[in-house]
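Right after this note come the structures.
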Structure 1
């Protein structure tokens with residue numbers, strides 16, 4: 001598959017790792033549901049070569065499913081297994097990990113820098129926690145070397161600080177940068193040891209306006225990596241949310257010198273591969289809009305809004321395919337992660353792999369952004 005003109009699709013940034021335009025997102029998949037395994041196997045058969053999971057998805061059982069499927073693939077087809085890029089994430093302290101954190105506190109050996117955001121959901125990116133979790137993750141995934149390890153929503157520290165309002169924002173951001181540098185320094189060690197190949201950040205708020213106290217900054221992430229390991233750092237991947245209505249990654253100038261760049265522009269300039277999550281679940285006015293549901297009452301309206309920016313030959317396609325296509329064609333996007341928990345979802349989404357890139361995806365995103373602003 002060739003890369004889309006003007007995009008980094010087909011290769012994961014400066015990692016050089018070839019990837020399909022669509023990836024298998026493992027949120028809400030587990031090793032106890034036969035259909036989930038069948039869907040993942042079908043996706044790989046259809047050419048999907050990037051899998052994204054996390055230590056907290058299904059309390060670790062998502063990683064276990066991926067480990068089982070890839071181990072079986074490695075036995076049957078070693079060459080195809082080598083072409084699969086595996087991404088996992090660390091940061092959330094829930095379920096079994098929260099029980100572990102409580103046990104350590106009771107033994108007076110707490111994980112440092114723990115963010116106790118709310119009952120049932122803590123968060124941590126301290127090296128001691130990362131070391132523990134990376135070991136568990138690699139065991140569940142059955143790999144010696146994880147291709148990409150991401151810090152999973154490190155902005156929980158900023159969110160917690162914003163809610164408590166107990167320090168000036170510049171001090172909060174300085175402490176956040178310090179925590180990132182320490183985490184990156186550990187991940188550099190893990191790369192040198194062969195435990196991971198590359199690392200990065202998955203952040204929901206790197207697409208937010210720069211003055212949002214919970215916003216992260218791509219350029220500051222890159223600066224933290226340089227501070228941790230110099231210009232030869234292994235920070236190479238960014239994951240962010242984007243869909244037809246949440247267009248900040250492509251259109252919000254919130255990072256770089258004087259806020260002159262979007263997250264996608266800053267990522268491209270730094271050689272970062274970009275993974276898009278939530279392509280079909282938009283949060284609009286505090287409500288969830290499912291772009292995959294063609295029977296929804298507003299699906300036709302969204303399609304009518306979008307269609308003038310699409311070629312006539314594609315206007316009759318399901319809204320879900322059109323939404324994925326726009327994102328996969330967007331400059332700077334390497335891979336769009338799609339939740340495909342059933343084989344029919346896989347077949348529907350993976351058809352987009354064969355489509356030529358949309359000539360002007362930003363025009364489509366501006367149409368939906370402007371319509372939302374006017375509503």
Structure 2
């Protein structure tokens with residue numbers, strides 16, 4: 001395969017473009033059926049790239065690809081609006097030789113993307129609409145704040161531990177309630193530096209709780225809009241899934257039909273086994289590390305609630321615990337719970353527990369849980 005430094009105007013042909021993006025500059029590589037053109041750098045602007053393509057290959061059909069990352073999917077949408085093929089790919093799915101991995105450069109990356117695109121070796125990721133992406137990022141903001149809140153709580157616990165201060169038993173005082181925080185605020189009266197350090201953490205914790213409360217209310221308002229209300233109602237019919245959890249599911253999945261079947265959905269969430277097979281040997285190494293980590297965490301956490309509310313899932317959990325540890329058994333339940341999510345969304349029908357008495361008990365439990373936590377955002 002020959003390499004040329006500049007491209008003359010070409011007759012009708014396919015041009016494959018590998019884009020290795022960075023904040024300051026993009027590295028670009030053009031490949032046609034006959035030539036690999038010398039890679040070059042340009043400003044991070046799709047309009048500049050399109051202008052270069054039209055100038056060098058005015059009668060060609062363009063195909064572009066770039067790696068998913070901080071740049072998001074706006075570049076793909078920009079080209080799609082102009083009826084130009086542009087895909088986003090998982091960096092881990094780009095085939096690389098040992099040399100490519102050991103001698104990684106932007107030029108080599110751009111060329112490899114273009115070569116893989118030409119050979120149809122790339123699997124495109126789903127590109128959501130602008131509104132769907134905005135909604136997803138808004139819901140993710142709440143998850144990020146919950147993570148920060150957990151971090152601050154752990155910092156406070158560590159401060160108490162290093163100071164030799166024991167937490168009050170939960171039977172005596174529920175942790176992280178207003179009463180508990182008032183108790184914390186009264187500590188270290190005779191140790192001013194410790195008191196100041198604790199005050200910093202408490203101030204951050206209270207601010208995070210307030211922002212979480214506001215965000216949670218806004219997400220619930222989103223759940224009541226025409227775009228989401230019907231599907232949210234379907235999801236909250238499943239024991240263990242709250243309104244906030246339903247919005248996290250919907251904002252990440254976006255369109256359940258894009259998965260085709262349940263196995264693809266389970267693979268996307270990360271509830272499939274990681275396997276290694278060679279010759280006559282085959283090993284299963286737990287669940288795959290490839291996942292939508294937010295959804296997998298949500299479904300697993302919801303499963304712990306579901307086994308208390310749904311007799312069928314509770315029985316399945318107890319059966320699984322006879323042959324594996326609880327932390328593995330709950331993954332079995334998570335897959336069953338995800339199957340219910342898939343069913344209600346695909347068939348547009350709510351989930352119903354067979355045992356009506358258990359269903360009533362579940363409603364009472366959920367109501368009490370919501371009442372207990374109405375004054376603060378949950379972890």
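Computed from the coordinates by the stated procedures, all read-outs in this text should not be read as laboratory data. For clarity, every value in this text was computed on a predicted model and none was experimentally measured. Cβ atoms are built from the backbone, for glycine too; each structure is taken alone.
Which structure, out of 1, 2, was mean count of other Cβ atoms within 10 Å over residues 130-137 calculated from, if the result is 19.2? Clearly, the read-out refers to 1. Quick check: 19.9 is what I get for mean count of other Cβ atoms within 10 Å over residues 178-185, calculated from one of 1, 2. Which structure matches? Source structure for this number: 1. Can you tell which of 1, 2 yields -12500 when helix-only ellipticity at 222 nm (-39500 (n - 2.57) for each DSSP H run of 4 or more, over all residues; to 500) is derived from it? Corresponding structure: 1. Upon calculation of Cα Rg over 2.2 N^0.38 Å from the atomic coordinates, which of the structures 1, 2 produces 0.95? It was calculated from structure 1.
So if we calculate relative contact order in percent (Cα under 8 Å, 6 or more apart) for every structure here (1, 2), which label has the highest result? Intermediate results must be reported in sequence, preceding the final value.
Numbers: 1: 20; 2: 12.
Largest one: structure 1.
Comparing distance in nm of label points 7 Å out along Cα→Cβ at positions 138 and 202 across structures 1, 2, the highest figure is found for 2.
Starting from the value 5.1: which structure in 1, 2 was distance in nm of label points 7 Å out along Cα→Cβ at positions 58 and 234 calculated from? Label of the originating structure: 2.
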